[in-house]
Structure formats: structure tokens, C-alpha cells
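Q: Multiple structures are listed underneath, in C-alpha cells.
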Structure P
């Protein structure tokens, strides 16, 4: 297989990055970010996931770049990292769906018990219906926090994301739930 000028430029950038050249890293990212984004998009079909996956991949690439023995293998090595990060995202997504299903069932059972014990059945039903309209990732994070009474750090471990991501997702989920409830009450 013959090497193109682009291949040679990538090899040079990798070598310079391995020596700690920040500008070369910026150039490498600029050259490869769109390609990694397309690959992540194909795997996830989710814009937020695409951004998260490519960011996680770049962190792994930057951490492992010094250990890359053959700069000519950068392309396949980096694509493999992106693919692994996409697979990780897919596994987390499947787990989230499973947990969400279990939480919906637990919430339904809890709501049934609660509604039979007091006169707030309408509020519980309204809240359950609003939760059902949220995307699964928002239902999961709200359920983990409020139904299972997990703290941010524990949720981060369960979802395998940083605590800051949990905070952000919880904020957005609360906001979305509030808007959904307001629409349903009008």
C-alpha cells in the first residue's frame, strides 16, 4: 500500500505530538475530528452521544499517543478507539434502557401503592405520565436520583459518566419534566 502525502503529514503530526507539540495536536484534531464524528454518528445516531463519544475517544487518544509505536498506524489505532468508545456508549445505553424499564415498573408499583394510600392519585398519575413522555436517559437519571435516592457520585458510577455530566443531565431532565408538567396542566 502506497503512502499518500496526507498519510505522511499525519505521521509527522503524530511524531510531533509524541514530543509534546501542542500545535501539532491541534492540527491532528482538526484533521481527524470530522472523520471521528462521522463514525460516532453512524454508530450512535445521536448528536449528543456523537459529541460525548468523540470527546472520550480524543481523551484516550491523547493519553495513549506516546505509546503508539508506529505513527503510520495512527488511523487504524484511532478509529479502533472511537469504535470502542461507541461500543461502550451502546452498552451503557442498553443498560440504561434496562434500568429505565425496571424503574418504570417500580415507579408504577410505588405509584399504585401511593395512590391507594392517599388522595394524591391525580398528582401521581400526572407525574407518571409526564415522566413517560421524557426521553429514557432523562427518566433514568430522575429515577435514580429521586426514586432510588442516589447521590450524584453514585449515579455517575452507575451510568459511567463524570459527575459534571450527571449534574448537567439532571438539570436538563428537571427542566424538561417541569415543562412537560406545565404543558399537561394547561
Structure Q
């Protein structure tokens, strides 16, 4: 008798979109397609939601006319991933991405607000974003009360990794004239 091992069925974007159009997922389901796997994400708590609002409040006025602010919406990364990051700064687009989801080439800055998913955001999502050459990735770390900054994607990881505290500030890679005080988002 030959041993048979179960194999995962990985889903691509075309199948993922067909499932969504067919109504397979409940309307309020928090799910993402990451490297071909459909993952159920934790519900958004008060602290998490409040920090997304802080990001919107702190960054929107500073990037007016230079980038599009997008929150908790899909970004298409290759054929197997469509995460919904907490916050994105995107290249300006005349129709505000109403005819397609943004891709990695459109992303100026991607931010995850992280508490219960900190390990996943640090490991799997960090590698995913670096593989797709997202130029700058931040984790608003609600556990350790710091900002983790990842820059210079190369060979599936970020070459520059920095941890900042409330007393620090930083300039964006894609928009170097934009400076953010970490206290404004923590």
C-alpha cells in the first residue's frame, strides 16, 4: 500500500475573485489571500481601529496631492496574494483605483497595525511585502509600543530594519520631504 499525503489546494487571484463574486464568503468576513492560502483574520479591536484613525489623521494632510491614502482595502501582489493592509500610501491615480486594485508598483508605503498578529506581520507579511518590492513597510507595534520600519527590499527581505520610539521622527522613502513624528501615530 502506498502512503498518500494530503496536499493543500492553493488558490490564485482569479479563483479567489470568482469565490467572492459567488458569495461564498459571509459579507463581513475578514479574510485575506496570502501566498495562495485563504486566511481568516482577527476582528479589529478598539485599540487597533483607533491607531488606524491616528494614521489617517497624521499622514493625510502631509501627503495631500502627492499620494492617495487607502485603508483596509486590497492590494494585489502577484497571482497568489491580495492582502488588505491597514494603511497604504499609493501613487496618484486619476480614477483613484476604481477600475482595478493597486499593485505593488503603486505602493509608496504600506502599514500594518499589529497586536494579535504581530508575529505573522513580522514574519510572513514582511517577507511577502519584501518579495514584491514594497519600498517601505511599517508595523505599528501595539504590544511593545513602538514603530518597526522596514526599508530596502532585496532577495525577499528588507535590508534596513529599524525600531523607533515615540520620541523619534522619520522621513518617508518615496516622499522624503514628508516627516512624521512617531508620537503622532503611537
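Any read-out appearing in this document is the output of simple, stated calculations on the displayed coordinates, not a laboratory observation. Please read all numbers here as calculations on a predicted model, not as lab measurements. Cβ atoms are built from the backbone, for glycine too; each structure is taken alone.
Q: Computing distance in nm of label points 7 Å out along Cα→Cβ at positions 12 and 172 for each of P, Q, which one ends up highest?
A: Answer by largest value of distance in nm of label points 7 Å out along Cα→Cβ at positions 12 and 172: P.
Q: Taking -0.52, -1.25 as the value of log10 I(q)/I(0) by the Debye sum over Cα atoms at q = 0.12, 0.25 Å⁻¹, for residues 68-163 alone derived from one of the structures shown (P, Q), identify that structure.
A: So the calculation was done on P.
Q: To test your reading of the models, identify which of P, Q gives -27500 for helix-only ellipticity at 222 nm (-39500 (n - 2.57) for each DSSP H run of 4 or more, over all residues; to 500) when calculated.
A: Structure of origin is P.
Q: Given a value of 1.38 for Cα Rg over 2.2 N^0.38 Å, point me to the structure among P, Q it was derived from.
A: Label of the source structure: P.
Q: Between structures P, Q, where is distance in nm of label points 7 Å out along Cα→Cβ at positions 36 and 124 highest?
A: On the way: P: 4.8; Q: 1.4.
Max of distance in nm of label points 7 Å out along Cα→Cβ at positions 36 and 124: P.
Q: Of structures P, Q, which gives 1.7 when distance in nm of label points 7 Å out along Cα→Cβ at positions 132 and 156 is computed from the coordinates? Please list the in-between numbers first.
A: On the way: P: 3.5; Q: 1.7.
This figure was derived from Q.
Q: Which of P, Q yields 16.1 for mean count of other Cβ atoms within 10 Å over residues 52-59, as computed?
A: Q
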